[in-house]
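Below are structures written as structure tokens.
Taken together, the values in this text are just the output of simple stated rules run on the coordinates, not laboratory data. Quantities reported herein were computed from a predicted structural model and do not represent experimental measurements. Cβ atoms are built from the backbone, for glycine too; each structure is taken alone.
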Structure 1
């Protein structure tokens with residue numbers, strides 16, 4: 001514990017020095033750091049998907065730096081400091097975990113914990129907070145859909161049995177097919193959105209993170225396509241000059257190499 005406290009204290013002291021003496025650090029604001037924080041968050045997400053624990057450690061350090069940086073700027077404005085940030089999250093965690101720090105019994109159910117968490121969040125502002133508040137408007141649509149569904153589920157708005165979601169998926173596929181036949185672009189877009197939302201719901205119900213699942217497929221496609229392209233170039237050919245059947249040969253080779 002002492003090592004952790006000492007390392008954190010050193011980081012705070014380093015930030016004080018940087019803010020006073022480094023021309024770049026002195027110029028930074030909450031707004032200028034925002035886009036960099038988003039970038040660092042995505043880099044951490046990449047490291048997690050790659051299961052690169054050394055990189056996860058590095059990216060966590062970068063994010064920690066940003067948290068300390070924001071807190072330093074907050075203290076300069078007289079709004080809050082690092083101590084306030086930590087005290088705030090400590091109080092929140094204790095309040096939202098009455099099954100750990102209080103006398104609430106959840107019978108070892110993670111689902112019950114989630115329901116209690118959402119119920120307590122609604123009470124934090126005198127019961128006036130709406131269920132879907134707190135979902136950032138700028139959050140990527142796929143992640144946002146999953147978070148919206150989790151919050152709605154937390155107050156009981158969900159399928160009784162997870163298998164029921166497939167009827168909804170089939171319904172949305174049929175509605176999409178109908179609008180495609182009608183060739184109405186706006187309605188086709190709307191039905192694609194409904195189908196994506198239903199599939200995100202299905203993933204959630206089966207314990208799959210839809211963002212991670214899609215990114216896994218993205219990476220798989222990139223790897224296979226890069227193999228296809230490299231093999232083509234090795235033989236002095238261009239993808240533009242190849243037929244789909246010719247490209248498919250290399251695509252299948254890539255799939256076999258994976259296994």
Structure 2
């Protein structure tokens with residue numbers, strides 16, 4: 001785990017949390033004045049905040065998570081992360097002492113996995129095949145709304161010829177400052193002032209083949225610092241695999 005994690009005080013402003021996410025690209029542990037963990041604030045929580053007022057605090061948007069302590073079995077910790085769909089979790093001193101002592105990420109787990117803990121299986125066995133996509137011409141307001149309402153963390157982006165040209169994630173939207181869209185835009189009623197996805201997406205999209213191994217997928221995610229890979233066959237998008245898919249595959253192998 002990271003022994004010196006970035007955190008935010010529960011009484012800090014959301015604008016500060018948003019800036020920390022832009023800088024560190026991570027879910028933030030939320031602590032009180034005594035450094036006791038109160039929960040987390042994630043990219044999804046930030047997307048849910050529609051107010052543009054500068055005095056809105058983190059307190060009302062903090063999400064509680066199950067307690068994870070430094071002496072917890074790693075399989076149990078991974079299972080909690082998968083269930084809560086949280087890629088970074090705060091680590092507490094103990095169940096009684098909620099003082100923040102670290103943060104654990106799925107990337108940390110991947111970095112320290114023994115090669116024997118990674119199943120000798122192919123990406124196609126664990127990828128999601130029915131992939132939700134968006135168009136490079138879509139307005140940010142539309143994609144933002146879909147992420148908020150449906151809980152998606154990212155979309156592969158296709159051009160007018162259905163060719164894969166990029167990826168747009170919650171972090172891309174937060175980094176762009178695009179969540180300060182007018183409220184009326186979210187259902188597409190006034191999309192004239194909303195940016196197009198092509199302006200904020202990450203490109204190119206990082207791809208892997210269906211026949212690639214899970215070990216190759218982990219290596220790519222760590223090297224590229226991404227949480228998902230588009231799966232392509234002869235340049236055609238056939239699936240997507242993310243860190244949670246791989247963590248699920250590995251959890252039964254971890255001793």
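At a glance:
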| item | result |
| --- | --- |
| Structures 1, 2, by distance in nm of label points 7 Å out along Cα→Cβ at positions 12 and 196: label with the highest value | 1 |
| If mean count of other Cβ atoms within 10 Å over residues 76-83 is computed and equals 12.0, the structure in 1, 2 | 1 |
| Parent structure of the calculated result 20, given that relative contact order in percent (Cα under 8 Å, 6 or more apart) is the read-out and 1, 2 the choices | 2 |
| For helix-only ellipticity at 222 nm (-39500 (n - 2.57) for each DSSP H run of 4 or more, over all residues; to 500) computed as -8000, the structure of 1, 2 it came from | 2 |
| Winner on distance in nm of label points 7 Å out along Cα→Cβ at positions 44 and 228 once structures 1, 2 are ranked, highest first | 1 |
| Rg/Rh (Cα atoms, Kirkwood Rh), for residues 132-219 alone derived as 0.99 - corresponding label from 1, 2 | 1 |
| Structure from which 41, 32, 19 was derived, semi-axes √(5λ) of the Cα gyration tensor in Å, options 1, 2 | 1 |
